[in-house]
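What follows is calculated from the coordinates using simple rules that are stated; it is not laboratory data. Just so it is clear, the model here is predicted, and its values are computed rather than measured.
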Structure P
Amino acid sequence: MIATATLPYEEKEVREKASQAFAELKRSIYEVLKTYSNVHRGSGHHSMVTTHLFEQARSIVLDYLGLDKNNYVAIFCTTRRAQKLKTLLHAAAYFSISSDDIGLPLGVTAVAVRRKAVPDGIPFQTGGGTAKLISREWIIWGKMPDKFEAGTPAIVNIIAFAKALLMLKQTGAKTFELPFGEALSAHEILFRDELENLSGKELLLELKKTLIGDGLQVPTTEGMLKFVNLDNGASTPTFSTVWDAVSKAWLQPEPVKRNIIQQVKSLCSDFLGASPEIYDTVFTSNTTEAINLVTESLTNEDHQEVEPVVLNTLLEHNSNELPWRTIPGISLMRLPVDAEGFMDLESLETLLIEYNQKKIYGKKRIILVAVSGASNVLGVYNDLEKVGETAHRYGARLLVDAAQLVAHRKVAMEICNIDYFVFSAHKMYAPFGTGVLIYLKGLLSFSGEEMKLIRSSGEENIGGIAALGKALVLLQRVGMDIIREEEQHLTRQLLRGLKQVRGLELYGITDENSPVFLKKGGVVVFNLKGYMANKLAQKLAEQGGIGVRYGCHCAHIIVKQLLHISPFLEGLQHHIFRLFPGITPPGVTRVSLGLQNDKNDIDRLIEVLHQISGKPSEIKENAAMKSTTINAMQFKQQMTDYLKNTSEKVYGSIF
């Protein structure tokens with residue numbers, strides 16, 4: 001680090017100004033992390049706060065560019081996504097600004113598009129968030145801007161970008177042309193921390209204490225309560241050691257950043273059993289973008305001798321479904337799954353034999369099997385080793401959507417014959433906007449120039465990459481076997497408690513003594529008699545300060561199967577939804593566990609569910625809570641104040 005005392009006065013002043021600005025930016029982001037959750041479709045306080053901050057970021061961008069929000073909409077992209085979006089627009093129809101333009105390595109580009117110029121039809125990238133409702137045959141696309149923000153955006157980075165724009169309006173254009181911070185090595189940033197001498201359960205216990213926002217009190221109808229986050233399947237909070245790695249990485253010179261990127265690639269290889277001699281790694285913005293890269297690559301391949309077919313399952317998230325059915329020249333087939341969520345392995349082999357060995361369907365060949373490593377609805381882990389062995393035996397490749405897998409179970413890519421493996425850091429305690437695609441070398445079909453853009457676009461977000469690396473180090477130190485044991489122990493407690501709630505219907509594996517229970521993770525979905533899923537989730541937040549998720553969870557096909565929605569009702573749903581797009585379709589309420597959860601969180605959930613269902617809780621009621629009960633109008637005002645206060649801590653008094 002350069003000693004400021006030896007610098008010329010003007011340069012010293014610039015550095016001090018930048019240092020102060022960066023300190024304020026860090027303070028704001030720390031406030032964001034205290035209440036971080038995924039945006040939209042979450043019922044909990046954290047999801048509502050994060051959604052509020054995220055949507056405010058759009059207004060801040062438009063205000064900075066001097067544009068009317070009635071005529072323009074801000075769309076958040078990576079560099080490559082922004083370039084693809086701009087090719088669909090007339091030059092006079094948009095303005096853009098990136099984090100790189102203002103000197104911050106966040107990997108965020110905001111494209112402000114004239115509303116009337118937004119292109120219709122299928123978006124250039126599809127997946128989570130781009131569609132409002134789907135069936136096996138039809139798609140109702142989302143509205144702007146969601147339609148062009150496939151997958152979970154880099155939420156924290158986008159809010160940080162907006163905060164920086166607000167600061168620039170006051171401090172001047174060069175504020176974030178940052179001086180280098182303390183000179184550190186990639187190894188120091190990724191491996192050194194105050195917990196580095198701990199491992200196993202001891203580390204896990206201490207790590208929980210460093211969760212940013214732990215113990216935060218939120219308003220409820222029963223008074224102020226500690227927030228309980230049971231929405232980890234949507235996104236995970238983070239730990240102070242991960243945030244520390246991010247803030248240090250931002251301030252490093254380019255050679256250190258390059259070393260961080262290479263180190264994290266090595267960490268991915270080691271963590272996932274993917275030898276760097278045969279696999280390569282590309283960083284993206286999220287899982288959805290990684291899958292879309294594979295779909296693009298397949299369309300670039302020469303398929304003149306065959307008619308390519310992609311095979312996935314009825315279990316899939318939209319991000320591993322929509323890209324395959326919307327790209328030209330490739331057919332999509334779906335394997336059935338049973339009521340517990342397991343794919344039919346016999347049908348997999350039968351179809352591969354018929355298409356690829358016996359060739360009874362002419363030139364049609366199954367070139368790729370694309371499956372979830374773990375279900376985001378039913379929480380089951382399919383047998384990837386068996387799937388990979390079967391696919392390769394009949395000449396097909398295997399893609400695994402591991403968004404719900406990597407933070408929960410040990411993975412061995414080479415043993416499982418996985419050709420493409422995709423996941424997101426924001427689901428493994430590193431919510432700073434990085435996704436990963438690991439693939440067998442030679443399997444991505446792009447020009448050298450396009451491949452260079454793909455790599456550089458993902459690598460702009462050095463903080464997100466450092467966060468991923470640090471999270472991988474921590475998970476390795478704890479041990480994936482210990483994480484699995486802890487998760488299954490809590491899942492057993494959760495299922496036992498839920499079974500005692502009157503009128504509650506569970507889906508998927510419910511018997512903890514079943515042999516297949518070992519293949520179930522900490523994701524449980526249910527419905528309560530008399531309540532739509534969204535209303536139940538809302539009640540859990542209002543009465544208990546509990547954050548869950550509701551709806552179809554971007555896995556509409558499997559949710560409709562669970563709810564026994566007939567083809568006739570599905571067709572009726574299609575017409576109703578087009579006439580009344582604001583209506584909430586039937587869904588399920590989802591609880592998803594994370595490293596920070598414990599028995600007390602489960603007890604709180606069960607207690608509040610008993611209260612909602614009308615059955616007296618078997619857990620002793622808190623008299624202080626009952627004496628502070630408020631009405632719905634008072635709670636609504638408290639939530640309004642809570643959102644406003646949190647926003648002011650991040651952005652200041654601007655709205």
Structure Q
Amino acid sequence: MQVMIDQTTINKIFDTVDIVDIIQDFVSLKKRGANYIACCPFHDEKTPSFSVSPTKGIFKCFGCGKAGNAVSFVQLHENISYGEALKYIAKKYGIEINERELSPEEQHRNDDRESIMTVLSYAQQKFVENLTETGEGKSIGLSYFSERGFSQSTIKQFQLGYGMRSLSSFSKQALADGYKKEFLLKAGLCHEREQTGELVDFFAGRVIFPIHSVTGRVIAFGGRALSAEKNIAKYKNSPESELYAKNKTLYGLYFSKNAIVKKQKCYLVEGYTDVISMYQAGIDNVVASCGTSLTVEQAKLIRRFSPEVTVMYDGDSAGIHASLRGIDILLEEGLTVKIILFPDNEDPDSFARKHSISETEKFLSENEQDFIVFKTNLLLSENKNDPARKAKIISDVVQSISLIPDNIARMTYLKECAQLFDADENTLAQEIKRERAKKYYGKEYKDIKPLITEKKRQVGNISIIDNNCDEQEKELTYFLLKHGNHPLFENRHGSIDTVAQYIIAELKKDDIALQNECYKQIFIEYENLLNQNMEFSIKHFINNIDKNISEFAVNIISDEYELSEIWKRFGAGISPEEDELKRTVPRAITVYKIKLLAQTINTFTAELNKSISENNDEKVTLITKKIMELTQIRKILSDTLKRVTS
């Protein structure tokens with residue numbers, strides 16, 4: 001039977017918890033007015049920007065942006081799940097945890113995943129026992145780790161282990177201890193002989209490196225062979241499973257993520273021992289791609305914790321050229337990329353073992369290069385006197401720069417590139433523009449460009465405004481949460497509608513559903529509260545299990561809200577406080593509807609252009625009529641907006 005915490009218990013935990021009481025267990029808080037302040041535990045700072053509001057039950061760091069309630073703080077600080085954070089708080093306050101049995105459907109979904117987790121945890125414990133409690137493990141496995149310079153505390157922290165040389169030692173013990181063959185296979189700990197069905201250990205005779213999830217659960221293993229036989233793979237990783245996707249995993253992230261967040265910098269190395277040796281040497285913000293070519297998913301994972309990454313290359317690495325693609329992936333994800341090249345015949349592991357902490361730190365700081373300098377020097381060093389090759393190198397570097405999403409960063413690198421190659425900046429800028437356009441429109445950009453021009457001509461005098469509605473949806477959601485209970489207008493029944501009732505009615509009248517999933521869910525939950533005649537409380541959303549909803553609600557009540565561009569455009573400087581709601585709420589609704597109309601007009605315009613190219617006169621006539629009708633409606637709404645904002 002599997003269970004989860006019931007909602008009544010969750011409500012009791014939120015009703016009881018004192019956020020100051022919880023956070024001061026981890027952070028030294030100082031009283032300032034009605035709130036408390038501290039230096040943020042999630043990033044390095046000298047001036048406190050971390051604020052805790054006991055009346056609102058929230059925390060907010062105005063430096064790194066982390067925000068939430070007491071439960072989400074414990075989750076973030078202790079790297080644990082939502083349920084584990086609830087249990088931590090419940091234990092602190094002596095609240096009895098009531099759990100309910102999962103439905104058959106819920107239990108079925110969780111069974112395999114939990115069973116694999118359980119058997120992986122069991123395997124990790126056995127591998128550690130093999131290493132520390134058996135003669136074979138001590139003489140072979142522990143000796144290997146000691147030779148690598150790993151201390152006992154490091155071996156324990158990274159949960160290193162050893163797989164016995166007997167091909168079925170682990171599997172026989174696991175079966176004897178009641179673990180099912182099905183899950184031993186699914187976890188990638190064994191494979192089955194075809195003829196006999198006998199289980200064979202996957203990691204026999206290897207030292208073991210457990211691979212952890214971001215939250216610290218063991219999800220896979222890496223095993224290094226100690227045999228000198230050439231036909232044996234040096235490293236083996238667990239096969240992919242329901243828990244483990246190699247391209248989405250970074251080795252060491254569980255141990256390093258807090259340091260990465262605080263330092264706002266991540267070192268990226270290749271292998272397990274690189275991570276462990278660097279970590280032991282005091283470079284604790286380090287992760288590894290585990291020998292795979294860097295993937296987009298891994299780059300996104302780094303970006304979650306830090307805006308800057310430094311890639312470390314072995315001094316004699318033959319794969320540096322091939323790995324340059326990884327730099328492009330990091331750049332495209334918006335990361336600031338730097339490179340460190342180790343001396344010949346050195347790698348992060350060997351260098352860290354041979355040098356003191358201060359020497360290692362000094363080397364890293366003095367040898368860090370910007371990616372453009374590194375890539376340029378690397379390519380030019382091999383083709384100094386070949387003009388054609390130099391042109392190709394410039395094109396290669398420009399292509400990398402074109403991937404950078406931030407315009408200011410892109411232009412900064414452009415200037416540096418022009419200086420390095422003594423090239424015309426405007427020419428390089430045009431090349432970058434062409435590369436970005438080619439990426440956006442595809443390989444046939446040269447053929448598409450005239451077609452785009454022709455489409456613009458065909459659209460004629462139909463003016464299409466920016467149709468991104470996210471800012472307007474955010475504004476409506478702000479009014480809903482901040483002022484939802486405030487009375488607004490008398491309705492046709494003679495009663496007074498609140499802000500929430502008015503906004504929801506206006507959207508339902510035109511059958512409008514919000515496009516942003518977070519805002520949409522907030523509206524759905526709010527409407528459910530209204531339909532149940534329940535009194536609205538912002539805490540319902542602050543304490544929401546959905547992290548995006550919780551963070552949005554926290555930011556609504558902890559930040560001073562900024563008016564959207566529409567108010568600035570019409571010269572308004574009005575704060576959307578309660579005495580202005582009769583003007584600001586209808587304005588927000590009107591602007592939102594104008595944007596939605598623009599979306600529809602854009603869709604019909606695309607159809608119109610297609611129909612023109614197909615010489616479908618009947619469809620052209622119908623669509624043109626529809627566009628004119630929509631354009632007229634938009635004009636009426638725009639005129640109304642001008643009057644109410646004048």
Structure R
Amino acid sequence: MYGHLSINPDGFLLVEYPKWNLREPVVIAEAGRLKRATLIQRAGSIPIGERRNRLYMGIASALPCVPDDFVDYAIDIGMAYFDLPDAEIEQRNREIQTLVDAEFDAADVKAHVGIGGIVKCLKAVGYLRSGPELDMFVQHWCTRVREELFDPKLAVLQPLKKAMQVLNGIASRVKDPAIQASLKGVATTSLTSARPSEVAALQEAFQTVMSKVKGGSVIAELDKAFAANRLPAPNRAAALRDAVAMAAADTGLTGAAVAQEALARASARLDVDDALIIRLSVEAIERGQSVGEFTESSRKALERVKAARLATEENALQTLLRLGQRERNRQAEEARQRSAAPSIALSAGHEAGLDAAERDTLQRLSLSQLLRWIDGPVTGPRRRPLDREAALTKARAMPAPRVPPLNHPPPGEATPRREERVDPEPSVQDIAAVAAQGYAATAAFLRDEVRDMLPIAEQLKMATDVISEATSLADNLDRLCAALDIAQDAFDEEATQLELSRADAGLTALREQLARQKQSVQRKAQFTSALSAALAKEALRLDRRDGGVVPCPLQPTDWGWVAEQCHRRWLNGVRHIVVDGVRRQLDNDEALALHVTGSSRSREAYVFNVSVHLWQRDHGKTGLPSTVNGHWPPMDTDAWFDTYRSCCVLHVPRG
């Protein structure tokens with residue numbers, strides 16, 4: 001359900017669970033007895049009724065399986081678990097029962113005390129791992145039991161032993177001793193980790209693979225690839241079973257190709273599960289959830305990460321204020337010189353303006369800071385005005401960094417130099433200037449987005465008025481961007497937000513018109529696979545606007561289904577991004593999502609782009625970035641919003 005938090009040597013949060021051997025009897029000392037007694041007191045604080053009975057019985061049935069060192073943890077998690085809504089508890093309990101019951105035949109559970117014991121124990125403590133961890137947790141311990149009881153003399157696990165006997169017979173006919181050993185090893189690992197319902201299909205798959213001309217080499221390649229892989233044992237075993245099934249289904253695949261695909265799929269599933277567990281556990285600790293013996297260490301780990309993040313934000317604010325003040329000083333000097341001597345060229349001695357890179361930094365940091373001050377999006381119905389006085393108070397109260405960075409930049413990347421604190425302190429004018437630049441960055445993003453979509457609209461021969469409206473929209477945004485770029489505090493924020501919101505709505509309407517042009521979707525699977533592979537090669541760096549190529553050529557008419565499949569989809573297996581050269585973990589109010597748009601490089605034979613954007617959770621909202629399970633689920637746009645900051649841009653070539 002929830003794990004406890006720690007920090008790894010690279011400074012990233014980890015979620016861990018208490019580990020002990022479920023196969024060994026629990027010895028209860030006097031201290032452990034006193035710990036267990038607290039359950040009566042804590043349950044007694046709940047009104048008499050079904051809820052209290054269910055909570056007490058649920059936790060009490062688990063404690064005989066829990067060592068003394070983790071009793072407080074089991075009680076704390078149980079108090080939270082059995083406090084869930086009735087329907088959710090029933091659903092989770094059914095999942096635990098179903099997963100455990102699927103691991104053994106009912107006759108074997110009755111026939112052997114070891115099997116019956118692990119089944120009872122897993123059903124009792126399953127609530128501790130309820131969620132993404134549960135399946136592999138159950139598989140791990142049931143596999144351990146099957147390995148122990150694999151002795152042919154024991155009258156249990158008969159289907160498993162008969163399947164292994166058949167495969168041993170096949171192996172005995174193989175002349176190559178290395179392949180023979182590989183077959184036995186792969187078969188043993190696969191079968192002992194499989195549920196009874198999977199054994200017959202696995203046996204048939206092995207027989208199919210070995211009947212091929214190069215079946216032995218396929219198995220040997222699988223053995224080698226999986227032996228060298230570092231996936232956790234239950235995930236690795238599940239991937240191995242998947243690989244055997246794939247090898248049997250496609251006679252053209254080599255063992256190396258099958259292993260690569262199966263391991264990649266298992267790794268992706270593991271990444272998604274780990275990212276979700278991190279989010280759930282962090283949110284639980286943040287709202288005050290106790291995790292027994294690990295409560296204090298978990299809170300300290302979270303506080304340390306937050307302190308490091310605050311230090312980074314303080315550094316960014318100082319850089320932002322320095323650049324903004326420098327630009328305003330330059331503008332003021334130019335205005336003064338024009339007023340004093342309009343016919344004389346400006347002096348070359350005044351302060352230099354910002355170069356392109358500094359201006360880009362000014363705008364992207366301004367947008368990021370503006371979103372923090374507003375605590376929400378800058379466009380749409382949930383937009384809210386900036387409270388300049390409150391922002392000024394926050395800016396002046398921002399502490400200097402008190403802790404060193406928790407992690408280090410990748411090899412070859414320098415740590416950004418911390419800018420000196422601006423003197424004097426931030427002013428109301430500074431706050432307004434940051435807001436102006438943040439809105440300018442938003443206008444520039446929307447303008448570029450519209451202009452990138454126009455080539456697709458033209459190639460699809462959309463109506464002239466649609467293209468004309470989009471062109472006018474881009475031109476208006478260009479004018480707004482230029483005006484905001486030179487504004488200090490003399491701009492109408494309400495009117496600016498309204499104009500940007502209308503532009504965002506216009507862009508959405510253009511997207512909807514393009515989506516109506518959907519054509520064939522036969523290449524969906526190929527494109528998704530190619531996009532996943534391309535993303536895996538990219539460094540996700542905040543404000544990165546370049547990237548590689550998705551090796552799956554498409555036509556403009558494919559834009560609709562690609563947008564439907566990928567636009568605003570949560571990359572739910574990604575936990576880290578690089579910011580200013582330093583790799584850091586995403587906060588719980590941050591997420592990465594895919595973003596499908598046109599291509600600014602359409603003349604270079606690219607038909608459109610798929611980028612990765614940073615999203616943020618709206619103020620006062622709770623919950624995950626998506627309310628849907630599965631691969632790349634749609635973002636919850638009611639609670640989360642796009643910050644318009646990209647982390648990489650991938651180009652889709654024209655077919």
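Between structures P, Q, R, the greatest calculated value of relative contact order in percent (Cα under 8 Å, 6 or more apart) is seen in P. Looking across P, Q, R, the calculation of helix-only ellipticity at 222 nm (-39500 (n - 2.57) for each DSSP H run of 4 or more, over all residues; to 500) that yields -13500 traces back to P.
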